[in-house]
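S.K.: Listed below are the structures to be examined.
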Structure 1
Amino acid sequence: MAAVTASRADLAYDRCLALAMLAPREALAEARRWRAEGGGDAARHCEAVALIELDDTEAAAEILEALGAHAEAPADARAALLAHATRLWLSLDRPDRAQVAATRGLAARPDDADLLIDRAIAAAALGQWREAIEDLSRLLARDPDRSEALILRASAWRQSGEVRRAAADLARVLLREPENAEALLERALLSRDMGDLAAARRDLERVLALAPDQALAGMARDHLAALEASAGPR
């Protein structure tokens with residue numbers, strides 16, 4: 001009987017998730033009805049998915065974070081829920097909440113690379129450069145060639161005034177990936193901060209050539225405009 005009940009619950013969960021993708025308002029009503037009838041965490045998770053589809057990101061993040069806090073759930077499940085909540089809080093420009101969710105996720109899965117990166121991003125957004133560096137260094141100790149982590153750590157080093165360490169991290173990336181636009185953008189900012197405006201301009205122009213239709217291009221254009229303005233009339 002227990003196996004039959006579990007099978008029915010799984011079917012209800014799968015049906016609710018599928019409905020959330022196709023008709024999120026109907027799925028939201030279904031999930032809440034199911035929760036009222038004892039659907040538990042599965043119903044709450046379906047509710048969160050429906051809310052995401054309806055762009056109610058904050059409510060979804062609250063639910064996912066609450067689900068991830070359940071001590072009786074398996075550690076991997078808690079970490080996955082909290083990782084999802086962390087990304088939602090970051091998308092809402094709530095690094096404070098993202099940092100809390102990521103910290104809880106890392107308590108469940110201490111070496112989760114994505115959680116370490118996302119907590120570092122949250123720390124950086126809060127101006128906590130050392131905390132960001134610590135998380136990224138922890139990740140890079142196990143995965144020394146992860147470009148995303150190296151670029152993020154270079155940014156944190158730069159913001160901390162550690163320009164040589166920032167340059168070293170960027171050099172490691174660009175040696176392997178000379179056309180990594182994110183690394184080139186960060187190197188441009190480093191060159192700017194060090195007063196080498198010509199080098200900064202070269203890298204920014206390279207970013208525009210490599211990623212003309214990406215968000216990075218908009219950032220590069222803004223920084224180029226700022227460089228031109230600071231240089232004054234020629």
Structure 2
Amino acid sequence: MNVVGVPKTMDNDLNCTDFTFGFDTASTLSMEALERLRDTAMSHRRVIVLEVMGRHAGWVSLYTAIGGAADYYCLPERLVDIDDMTAKIKTAYSKRKYALIVTSEAVDLPTTGAGEVQAKDDFGHILLKDRAVGEQLAKIVEEKTGIETRYAVIGHMQRGGEPTLFDRVLGARMGIAAANFVHQGKFGVMAALQGNIVVPVQLKDATCTLKTVSREWLDIADTFI
């Protein structure tokens with residue numbers, strides 16, 4: 001079939017494109033949630049864990065943590081270092097009497113059965129609904145630090161609502177590009193944002209592997225967090 005694709009996913013995990021539309025909206029919502037949690041963490045002198053979506057790629061957790069000035073972040077691309085996490089949370093709490101953690105829903109913790117055979121859905125994806133990563137992480141932090149720790153799960157609210165300005169403009173540009181590719185007879189491609197230009201890329205290249213958080217981005221986040 002003659003096909004032209006556009007990169008629509010909140011996970012930002014498609015190759016060959018700098019951004020997918022939906023990602024900015026989802027990450028902006030989770031960043032706003034983190035800012036709201038900061039108020040209650042500050043007033044009640046607690047640590048709060050915010051669990052965000054992200055099965056294989058931790059882009060939402062990464063951007064939320066950087067944009068929302070979290071004290072620690074957890075994502076699937078890197079094993080959670082419990083000792084490092086608790087040390088940084090203790091340091092942050094000692095300075096201002098509260099701390100914030102952002103975690104992707106699919107990270108492996110000592111309590112989530114890492115390495116065990118886990119139930120999957122009809123598409124072969126591991127079911128995440130019963131893993132309760134945010135809750136388990138909060139228990140670990142409270143046990144290791146002795147500081148009262150709560151958790152919040154933003155869940156599917158990230159997948160709906162009004163899109164941000166960035167996503168509206170990006171979606172419009174992708175739609176125009178896709179229509180032009182059809183008119184030009186360029187099939188088997190996806191509209192991709194590279195720099196500030198929308199270009200055609202091969203569908204097979206865009207979908208052959210997932211775009212996960214790179215070492216460069218981890219270094220950027222670690223500079224602040």
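S.K.: Of the structures 1, 2, report the one carrying the highest value of percent of Cα pairs over 20 Å apart.
M.R.: Ranking 1, 2 on percent of Cα pairs over 20 Å apart, first place is 1.
S.K.: Ranked on relative contact order in percent (Cα under 8 Å, 6 or more apart), which label among 1, 2 comes first with the largest value?
M.R.: That would be structure 2.
S.K.: Which structure, out of 1, 2, was helix-only ellipticity at 222 nm (-39500 (n - 2.57) for each DSSP H run of 4 or more, over all residues; to 500) derived from, given a value of -26500?
M.R.: The value was obtained from structure 1.
A short reminder: the numbers here are calculations on the coordinates, not readings from a lab. Computed from a predicted structure; not experimentally measured.
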